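Down below are the structures I want you to see.
Just so it is clear, none of the values below were taken in a lab; they were calculated from the coordinates. Fair warning: this is a prediction, and the values are worked out from it, not measured in the lab. Cβ atoms are built from the backbone, for glycine too; each structure is taken alone.
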Structure 1
């Protein structure tokens, strides 16, 4: 494929769309974060959307269509969690589904909707050559400002909510054996958005936050780039059953990465909310080019879409 006809990478496409759409109105936050912030004075309106296409985001040989429905809602809920928010409602569009397929998708989607208190209030249906699902979600923050990717300062502590790589390990197991069953498989098929942890991080003074959807390395790099800081990691917490590579670049764990200036406050707030303490992994630095683990340059591994 020539340079003029190659498929653009996701970040190139985002840069193009940012130029085309133009700057946000007033102090609103539009393209470039986990969710748009449409009422920053009160922090009460968060808006996010995600698309799942068969053959790209899911393979029906690995899990059920109910699992696909669960996951497509959760990936949107995770965007709200990454802003320190809580969900209010979602609309769902499905293209290319037969009636029985639609029922199975909604079985898992509505199970997640009830579990995480996010009612599905409408949507759209269309024909298509392959199955596609799209969710748009509204959320709000509860008395605190939404946490963006861009607020980290040098010298702050970096946390992640849980060990990483379980989802990637589960996918590996399912590819080898579609009937596989393990804790890692469960994490891949039925991930959980860290809504309570995101809200607690916001209360604890988180200055920047992002969810691990494409991979810990690439998502942490995105937070660092948005904040214009570097990263010095001491630890890479690896989930049981996962490899170091899966923890670094596997993605779809939907854990949260966040930065704070006061670690003591984090411990107190998480304890007060009855949550497991997050895991300290390192600190931010003043050199934006720095991205190290144990003093060794780290590859910001993860998944980046090619479009077209």
Structure 2
């Protein structure tokens, strides 16, 4: 009987710690990403995301713990062309053309995809002869995407990849990422656009204070925070009175449109419909933005996963 060797994880981080002087950037991170997953890596500024990404890319070493990428050290995986990254800035020579830039990147790898194929998959083949300095910020991000694709990496890491893109460019970029992931590539991305994480990620990993405080599918993450969001049109709303309704956690006003986060949407709805002039009432589940704010702002956020429900 023959035994098959298990496929190594795309990312296997265990007990990773990293400090810069007195600043503890990463505090004991455990993270496993399976091949073929699309993972959103979220957290507020200073949460430790960029430091963790730097260690996965082999740009810095952990003070403690270990990181393996497809069974290799982080630097070993990068040297083998298994990992590429699209970062927020840097890495571009403005006097070169778009094609020359990708050709220069391709020359660094023994095994690579055709340059025009990388340009086409990044949606910038029509810009091949344009000087990089004449490209918009969004076009330069697409160029970084093409540079990352030319080595045909097994793992693609994206750090705020759609910075500088308008809405249409963002949509087009993510369609290209989705098509690329459908070919089996593993994708891990950090973004401040929570709608991108909600729409495109198979899984969300949320960091706060150098630690992972939540890890699961979008639905699982949303279910970590109880309650509902009630939106209603209410002229001259008494926000103090609404905040005093049992179960209400917060009240926000944007003109006549009121948004209330509540643990008892039925009681709030009865109050609004019987005691006020409210109209156009909508009740929805927590969205990713409200969950993100709760998990990253509350001191007890890490307690939400202490039971191991998602870890």
Structure 3
């Protein structure tokens, strides 16, 4: 199923399922209208559905199979929110090796070009190893914790933070945890995945360069209002045959900036789940971002965003996340 969180003008958040290009089934309304005695609690929100487990998902499937026409709304009459507008937790990884390497190469180029003797500075920086992928990256999945209050809706205009001059997008696949667990081995981790969505980890690159030089962060380079757009759908695991064979495309103002495949990932979501759950309990609704796919950011291409740019991040079988960046 392609699950959505939506609202009508002036209305409350509702949980729905995309049943056709322009139709969404309101799950709570469908449960209330059903001739069967169905508990509506699991359909109060996306998080409630995830927390309710497989039985609630089965009921949702049954409601979709025999939809009550009075509970179907026209997508053109509603507004989509991020699937999980306020998730319990967000962890963002750096799971694609190409991005890890290429972003450091770009940062090296930008820093050396500002020097009076670019070639000498570049040579010294390369020798220092500061711009090589650290050994720790190959030993375990690395991540930082995002600001869960900064999740933004699809189609929302994102205001450029006043303290930055260099804004960037990052094309990521995000996994949503489906059930509580601890010390989960990688070979069982797939059972803890509820589904997937599209994630844009917006970044203030000039701020990031400064704060990461202090060997701490990222912080304000990623922490600003609406820094983490997600959506438009949360697609359940059963709809995606192989999460490691999905085409991923980034466009800016309609121009294709990158085209990759999720199969190029180095650390899989199963690896991430095993790593994070060691001695730590995972909870339903937590989000794991894959990190940027290779060439899936402006940093790697040295083509940053301008005010007014429309960013489209599209992942096969999941959907297209669209936002405009404004000042």
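Taking percent of Cα pairs over 34 Å apart for each of 1, 2, 3, which is largest?
Structure 2 gives the largest value of percent of Cα pairs over 34 Å apart among 1, 2, 3.
For structures 1, 2, 3, calculate FRET efficiency 1/(1 + (r/R0)^6) of positions 96 and 216 (r between Cβ atoms, R0 = 35 Å, to 0.05) and state which one comes out highest.
Greatest value across 1, 2, 3: structure 3.
Ranked by mean count of other Cβ atoms within 10 Å over residues 248-255, which of 1, 2, 3 sits at the highest value?
1
Figure out for me which of the structures 1, 2, 3 the number 13.0 belongs to, where mean count of other Cβ atoms within 10 Å over residues 104-111 was derived from the coordinates.
2
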